[in-house]
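Q: What follows is a set of structures to go through.
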Structure P
Amino acid sequence: MSTDRIFCLGEAMGEISMPADAAPQVAVGGDVFNTAVYLAHLGVATEFVSAVGDDPFGALILRQLRHHGVGRDFLATMPGSTGLYSISTDAQGERSFHYWRDSSVARSMLSGLDLTRLGKAVQGQTIYLSGITLWVLRAALAELFGFLDMARDRGCRIVFDGNFRPRLWQQDLIEARLAHANIMSLTDLALMTYEDEVLLWGDKTPEAAAQRNRDSGAGTVVMKMGPDPCLIVNSAGGSEVPVGDAVSPIDTTAAGDSFNAGFLSRWLSAPADLANAARRGHQVAGKVIAGRGAILPDTDLAELAGIALP
């Protein structure tokens, strides 16, 4: 199946970055937003599907999407506030977050979108969303899952990034587990992180985590494990793909988001070539964690599409 566009469904927020050894900066971020930006710079036609507020951060998100070449045909501007978060990074590049998103209009994005028009647009295409998307839309999960089920009936592939954050779910593991298990039954490609799976499910091995997601309905499961090889499991069995050259991280923000973009930039056109997709994911993530912030500077973004596979 040929895929022309990928529709990235999630929340974008204002971002205040506070590194340990540099001045604070104001930008835009969000896991699905980050992936959408990197996909666009890797040559994939990308639409960002969400809602932003009629405030300065909403306007900034619109400008940044335009700047990065990400489609905005299904981005609603609604009365109210856009979410905001801060990132603090320590000397080792590890992150800590604070959020101000309780009244974010992204929580009501489904009511602000023309789902009939979106349903027609995604026919034969791909939808990408994350565990954070599930949290943002947790009051409307029945509507979301109904839409995704309809989209699959129209030949749309569903890609899900687990991205479990205990702080968001406030330790309500039952609600989080139910949402994550239900999305697997609709998922063609699951891009998971083993560390997150342990937090949510207590899995003892990456293989057990991958098989649990397969048993819940996911077609192909990719288990990301930081600097270690990622594990790929589907009906053909399991395999590992090493990271390649070691990278000393400056900032691990968007490491998983950028891996997903690199992986998808290959998988969308060649879904059977999983090993090369994973290599591409590792390479893109390696570039991103060697810089600061969720989104690389424009000069570095321009180099991404030219990264050669080994």
Structure Q
Amino acid sequence: MSDVVIRPLAAGELPLFNEYSVPSTTGVGARSRTFDEFVAAGDYRPAWTWVALRDSEVIARAAFWGPPDSPHPYSLDWFDCGSGPDRVQTGADLLRTAYAAIATPDYWAPPHPHGGRPDYHLFLPADWRERPAAFAEASDRIRAAELAGLTYHRERINFRWIPSEGAPPATRRLSFIAADDDQRLIDILAKICSDSLDADDQHEVASSGPEAGARAILSEVGEMPGGRDRWRLARDTAGDVVGLVLPTRNPSTATIGYIGVLPEHRGHGYASDLVAEAQRQFAAAGEPEVNDSTDAANAPMSATFARRGYRVTGRRVIMT
């Protein structure tokens, strides 16, 4: 058997990525846009796009994603390790080589404010564990990533809401004001993420403290192309701030960049009111759809999305 050649694509070689001959038929790794659409948007670049070749045939491939103005990719979100008997090892070799080239000492991106390396996001069907073919395909990718040195971090559930189905009426128990004071936002976010069910919040608080976690959230959501005009603080009838919601857009869709209720105000169902406020804003802006997600371990947030009419569209395993 011929040796495998692993390398990034050169300028003008991006079409080679589409010559991969065994695309998934199970929905594992499926994206909302085609590779060419991501390229046209500037999200994939030749140096961030890698292939494993055997006798000039693409047998595995990986693409790292980042917005057009970023010097480093944010995540690995396209990875196919092939179908041959050595697919897991080939995939591991591809990832190990690509990560060594991309996660250089100067690596920095808003999701990783202290350096490190891009996360691996594996997009999955909602029922991937119940379908043997999908489970096997996902397991190959996860095992290859593990052999390359990545570790399981968390699983996310993806939700979608269609504004044309009708926005919820305004709540009478909360009022909303613009969230335009950075220091106030940091103070509120620090309290929320210090007692959060979100794995990223927990990690940031454990490693750097609540204020650093708050600043990381503010930086990441603030970098999104949706801007800050729709960010809101929520106040109860006594005038006390109970939480916040940061509606925005990522490069593909409308989304809630962050949502949280202050610990002393939890247990009153305010998260549902916060989601509803975001829905009203998205509907008023004419957004065709809204895509959000939460950690699989965060059952209260999943229940809130369900109550607000969101439907589960898939899952996502994140490895770091």
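Derivation of every value follows stated rules applied to the coordinates shown; laboratory data play no part. Remember, it's a predicted structure, so these values are computed and weren't measured experimentally. Cβ atoms are built from the backbone, for glycine too; each structure is taken alone.
Q: Once Kirkwood radius over Cα pairs in Å is calculated for every structure in P, Q, which label goes with the largest value?
A: Largest value of Kirkwood radius over Cα pairs in Å: Q.
Q: Supply the structure label, taken from P, Q, corresponding to FRET efficiency 1/(1 + (r/R0)^6) of positions 160 and 192 (r between Cβ atoms, R0 = 30 Å, to 0.05) with the calculated value 0.75.
A: Structure Q accounts for this read-out.
Q: Hey, another quick one. Say we calculate distance in nm of label points 7 Å out along Cα→Cβ at positions 32 and 152 for every structure; which of P, Q gives the highest result?
A: Q
Q: Hey, Cα extents along the principal axes in Å, for residues 168-239 alone derived from one of P, Q reads 39, 28, 24; which structure?
A: Working through the options, I get structure Q.
Q: While we're here: Which one of P, Q has helix-only ellipticity at 222 nm (-39500 (n - 2.57) for each DSSP H run of 4 or more, over all residues; to 500), as calculated from the coordinates, equal to -11500?
A: P
Q: One of P, Q was used to calculate distance in nm of label points 7 Å out along Cα→Cβ at positions 72 and 104, giving 1.8; which?
A: For distance in nm of label points 7 Å out along Cα→Cβ at positions 72 and 104, the value 1.8 is produced by structure P.
Q: As an exercise: distance in nm of label points 7 Å out along Cα→Cβ at positions 208 and 224, calculated from one structure in P, Q, equals 1.8. Which structure is it?
A: Label of the source structure: Q.
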